[in-house]
Structure I
C-alpha cells in the first residue's frame, strides 16, 4: 500500500478535529522530562502550551493528562536510574508533582490561561459516585475556561490498585468529560502491522474503524518491548475511548509544537468512534442493570422531559426504593408507566425530602447546596418516545432559570 502524503494526513486529522469542542491531550513523561538530566524540556512544553492556547482561542476546551511526577522527583531522591521500590515511587511522585503542576502553571500563564491540578485514583473513575464528583469538578473548570491538568495520584496508589499508565487514565478522563477526541502524544507515530523497530517494512495504519483480534495482535505480546513501551495500553485506551464515543489518535509528540504538527499532516493513527459522546453515554445508561428505585413525577415534569429538559425536584411526587447518589433509577408518571431512566444526583432519602420543592430551597432543606437537577438531561434516557402520550399540560414543572436544556448551566 502506498504511503499517505502529508496532505492526506492533514485532511484526515481535520476531519476528526475541526468540529471537536472538548479534547483530552495526554503527555508522557519521556516527552516532558529529559531522561538524562531529569529536567523539564521547557522549550518543548512551552510550544505545546502555545498549541493548546490556540485551540482555546477557537473555543475548544482542553484537558491535559500529564505524566512526569515520578520522573521529576526521582532525581531529587538521587535515584536517577534503576528500578524504584513502591515507597520510593510514591515519595518521588510527592516531590515531582509540585514541580509538575508549577511547570504547567508557568507555561499556560504566558497565554493568560489558568490551570487546575486534579489527581485521580481508579476509584475516582470506576466508583459511580466518585466518578460523578470528579466529572462535575472537571466540567465546572472547563466551563470557566480553566485547563485541568490531570495525573494519577501516585503518592497513595499501590501496584494492585492503580491505572498503571496514563494512556488508560486519559481514556477514562475522556469518557468522564464526554470528549470528542483524545490525542496521545507518544514516541511513535501510530500503529503498525508489526513492531517498526524490528521490522521496518511493517505497514502503518492511518485509520482504524474497529478494534478486533487483528488489531490487538498488532500490539504484540504483553512482554514485548513494543508492548511494554505502551502499544497494548494504547489499544486498550482506544477501546475505552471509542466505546465512549470519543475518537483517539496516536502521534509522535517529541518535536516542538506537536499538535500543530499533527494538524499540518503529521503521520498518525486515528481510531474512529462509532457514535458521539452524548449518544454513547445515553446508550450506556439505557443498557444499565435493573433500576434500584423509582421517581414518580407529575404531568408538568413529564412534559418537560419530553422536551429534553432536566428533572427538577419541583416535579417529583414520589420516591420508591433505597437508591444512592449516582444510582440508576426509573422515572414514572402517576399511572406507574415508565417514561425514562437516569442517574440520580441525590439519594432516595434526600430526594424524598426535596420532592415538590423549588431548587432554591434545597440548601435550606438538606443543609448543603446540591445540584439543581435531580436527574440532568445528559444523564437521562427516555424509554417512552417523545410525544407518545405526552401530557397536554403546558406547565413544565420547573421554576425560573432552572428551565434549562441538556447543555445549559452546570453539568
Structure II
C-alpha cells in the first residue's frame, strides 16, 4: 500500500467529483431547511424559559446563556471526534448524523415542563449536532478546489437566508400557537433535511491512507499554534463568533427595554434577526468572490474590524428600529468573514486531513459560541444590556488588530 505524505494531497489537486453541481445544490437546500428550522425556535429560548417558571428577565437570560454555552462546549469537545470519523468513514454520514441528532432532541424540548429539562436537552443536543461544519466539510469535499471560496460563500448564504426569515416566522408561530409547536416544526425540518442528504446527495469517498487523522480524537492545540496563519484566522473567527452569540440570550430582553408598550417583542426580535441575516446573506456571496480577487486574508481582517466597530451603535440604540439598522450593518461584515475564513482554512489544509482540521476549527469557533452567551448574559446581569455590546466591540476590534500584527510578522519571517 502506498503511503504518500499528506502534503502531496493539497487542495489544488482536488477537481471535484462528477456531478458535483447537482450534489452541492441538494446539500445547499438541505442546509437551508435545517437552519430555517433552528431559527424558528432557538432565538426564543429566553422567553420560553420565562414560561417554565423563570420570572426574572436577568435569570432567564442566564438560563438561556447557560443552555447555549453548555451545548456549545459539548459540541466543541466532539468536533474533532466527528472530524476524524469523517476522514475515516465519509463526510455524508456526519451530515445526516448531525441533522438527525439535533432534530430528535429539539422535538423533545417542546414537551418539557421545567427549565432544567430544557437545559438538559439543549446540552445533549450539542453532542450530536453541528450541521453547519459538517455540511461545509462535505461541500468542500464535493466541489472543485477552484470553487471553494464560492461554495463556502453559498453555504453561508444558505445559513443567513434561512436566518433572515426563520425568526420572523418563528415569532408568528409563537404568537399564534405558543413555544412548543415551534420546536416541533424545527425538529421536523431537521429530520426532513437529514432524509434529503441521505437519499439524494452522492459522495465518492476514499478513506485516507496517509494516517493524517488516525488516532486523533481530541483537540490538539499544537496543530493550530504551530501554524501562525491558521491561528490568525481562528483568532478572528473566535472573537466574531463569541460576539455574535453573546447577544442571543439578551436580545429579546434588550428589545423589551427599548420597545414601546404596544410593540410585540417576539415579532420585533424576529425582524431584527431577519434584517441582520439578510445583509449577511448578501455579503457572504460577495465576500467569497471578493476574497478570491483581492485575497481572503485582507477581506477577513478588515471586515472583522468594521463588524466590531458597529457593535457600538447597537449599544446606543434608543429604539428597535435603530437597533435593527445597526445589526444589519454589522451583519453585512460578519457575512463576509465566514466564507473567506473557511475557504482559507480549506486551501491551506491537506485534503486527507481536512476533516480533522475542520473539526479543530469547529472546536475553536464553537468555544466562542459557547463562551459568548454566558459572557454576554453575565455582563448584562452585572452592568446592563448595553455594556455587553460595548465589551464585544472592544474584543472583536482587538482580535483583528492582533491578528493583523501576527500575520504580518509571519510574512516577514517567510
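As an exercise: mean count of other Cβ atoms within 10 Å over residues 34-41, calculated from one structure in I, II, equals 26.9. Which structure is it? Corresponding structure: II.
Here relative contact order in percent (Cα under 8 Å, 6 or more apart) was calculated and came to 29; which of the structures I, II was it taken from?
Details: I: 15; II: 29.
Computing relative contact order in percent (Cα under 8 Å, 6 or more apart) on every structure in I, II gives 29 only for II.
Comparing Kirkwood radius over Cα pairs in Å across structures I, II, the highest figure is found for I.
Can you say which of I, II returns -10500 when helix-only ellipticity at 222 nm (-39500 (n - 2.57) for each DSSP H run of 4 or more, over all residues; to 500) is computed? The read-out was computed on structure I. Comparing distance in nm of label points 7 Å out along Cα→Cβ at positions 130 and 370 across structures I, II, the highest value is found for I. Of structures I, II, which gives 150 when volume of the Cα convex hull per residue in Å³, for residues 186-297 alone is computed from the coordinates? Label of the originating structure: I.
Throughout, read-outs are computed from the coordinates displayed, never taken from laboratory work. Given the structure is predicted, the values throughout are model-derived calculations rather than measurements. Cβ atoms are built from the backbone, for glycine too; each structure is taken alone.
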